[in-house]
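Throughout, read-outs are computed from the coordinates displayed, never taken from laboratory work. This structure is a prediction, so every number in the text was calculated from the model and none was measured. Cβ atoms are built from the backbone, for glycine too; each structure is taken alone.
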Structure P
Amino acid sequence: MNHKTDWFKERKWGVFTHYLYQVQNNPASETNDGAGETGWDECVNALDVELLARQLYEINAGYLIFTVMQQSRYMIAPNNTFDRLTGYAPGQACAARDLIGDLYNALEKYNIALFLYFTGDGPTHDEKAASGIKGTSKFPVEDGFVRLWASVLEEYSVRYGEKIKGWWVDGLYEGIGYNDDNIKIVRDAALKGNPDALFSANYLGCLSGGENKYIEGIGDTLFGNFYHEIVAPTKYCDYTAGEVVNFDAYPHGRFIGNAQSHVLSFLGIPPEPIRVYDGWAKSGSKYSGGYMRRYIECVNKIGGVVSVDVCLHRSGSIDKEQLSVLNYLKNIR
């Protein structure tokens, strides 16, 4: 019997990237390329989508998961709904460049599928935007917020339609007020433009328990019990969110419940080894190319798919050390 995720399973592995104001437009970030803090439009315009697509083609990646936003007001493409709700003028929050459309056009030449990353908690770090979407920067979220924030997502979904093959929605945490009903609202918005797109809700992250402790010379550091297994999906997931802090988790089979098994972690080296969860979008590689190849091949044999988070520079170039690792994967497919 055919399953909605059959094509995704056949892609075997893909790349996940963070492209955000607080990353590529942060002078302290290694991804900033020495550009300093500029206007968001200038940062978004700096991304060479053809360069990025060519690198992904050369390593034979099956898909790309790309961030639309995360917690700030800065979005990678215009969104009239967001501007109307928040009171920001076009270009003050949402980029004037349609980076999503440009990414699709560049990737489509190589048959690389485009997934989008979105969040459930919205622009929590921007008081004007958060309050405009019937919320505050405080939690828990309420139904009114979820519906309005989902309408922002829906505009993107309808605009791009079948160009978007999947959604990975972060921050749909029970701890901030999300439940099955609210997750369904988000899913319905994400799939409005393309019902065949895949949806995954990251409702738990990769941390179970934990507490802040102070270490002299380091400061507050999060300690906790990190998952080394794939967390069960919600009933609305087509594939598991799969977030883990190390590439050492293996699914028991192709499906967990009714969802395609999927693993997501990062290559990057945390700035401090004790912060084992903090390697997202960081440079360097914790793993050799040989290890990553064997790991992904094993997950594939079980029936799963693997997403690899990499350090993406402002220009669209992937960290050189990580690109060398990814080159070991190009013959997997």
Structure Q
Amino acid sequence: MIDARACIRCAACATVAPAHFVVGAGVAKVVRPPATPGETRLCEAAAALCPTRAISVEPITGTDLAPKSPELYPSLVEVSEGVRWKISDLPWARFTLASATPALRSVVREMAYSEQTTFSATQRFMQAFGDNADFSQWISVWFYEETRHPMVLMKWMALANETLEADFVSRGRVSAPFMKSLMGTLVTNVISEMFAAEAYLGMAQTSPEPLLGAIAQRICADEARHGAGFFTYARQILARSPNPDRERLDALKVLHFWFNENHAVAHPVNETMDKVKTLLPEGGPMASFHPPLERVAIAIGRLTDLPIDKPEDLPAQLIDFTRRVHAAANV
């Protein structure tokens, strides 16, 4: 079931579970409900990846395994084209200078700066996944859509009479190196996109400046859909892996660091959210950022087919899979 009042047409659901959801000219619609436990897990993942919690799923119990995924790029690019927004369609005339407070401009500056890292991240993706033609085609779509985010945020800052340094864009393009695990890299980006979508959703819902709220809602939708795209490719790696338990362990390690060693996560989104927290105190003009930990736990639980529904479920699974993988390596 989809709450039409909450849906923002991000199409995360249609990206992850195209057999069950579709997004046309209006809000998302259910094509058909899940009929197997595997389909239920996929729809539950779609619900977890939805930033506005617009999806509810009736669970079907049992066990089955998801089939190996076919090439994904054709369907993912079709979904993206169906919901992609135009910069010219943003309500630029609604900009209200008096509402663009110094605190608000500081938050937008931080987020626009962080968004520049997609340039170097794309280079790293192309290197790490160079032999995966399907993924590299999709990441070009991701890059195009992501580069529009700092563009519109910087345009908003110009309207707010905010002056940016000449090297603002070039300085922002530096990002942390990727880890060696491809699964770990994809899971990191599932989580970071979910964090980013949550931050932009808060901005969209509580911004005192109307144009910024409209911009933030469009970016939120992109981030949610991109998280679903990374989820879909991570699921493909797991389905095709000769050692799926090793992939699950890598996913659990990443989840552990985001939940329990967050200060050590050198990801631009994580670092930016830490800065934004200091700029958006409780009771301020806009909602402070609270990471969507439970939704992230559910999403990675459904990805790995493990009973993870909340952060507290992670430690037992991490211990079990660490032992399992080490025992298999010593056989």
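When distance in nm of label points 7 Å out along Cα→Cβ at positions 110 and 150 is calculated for each of structures P, Q, structure P gives the greatest result. When helix-only ellipticity at 222 nm (-39500 (n - 2.57) for each DSSP H run of 4 or more, over all residues; to 500) is computed across structures P, Q, the figure -8500 traces back to P.
Source structure of the calculated read-out (Rg/Rh (Cα atoms, Kirkwood Rh), 0.93) within P, Q: P.
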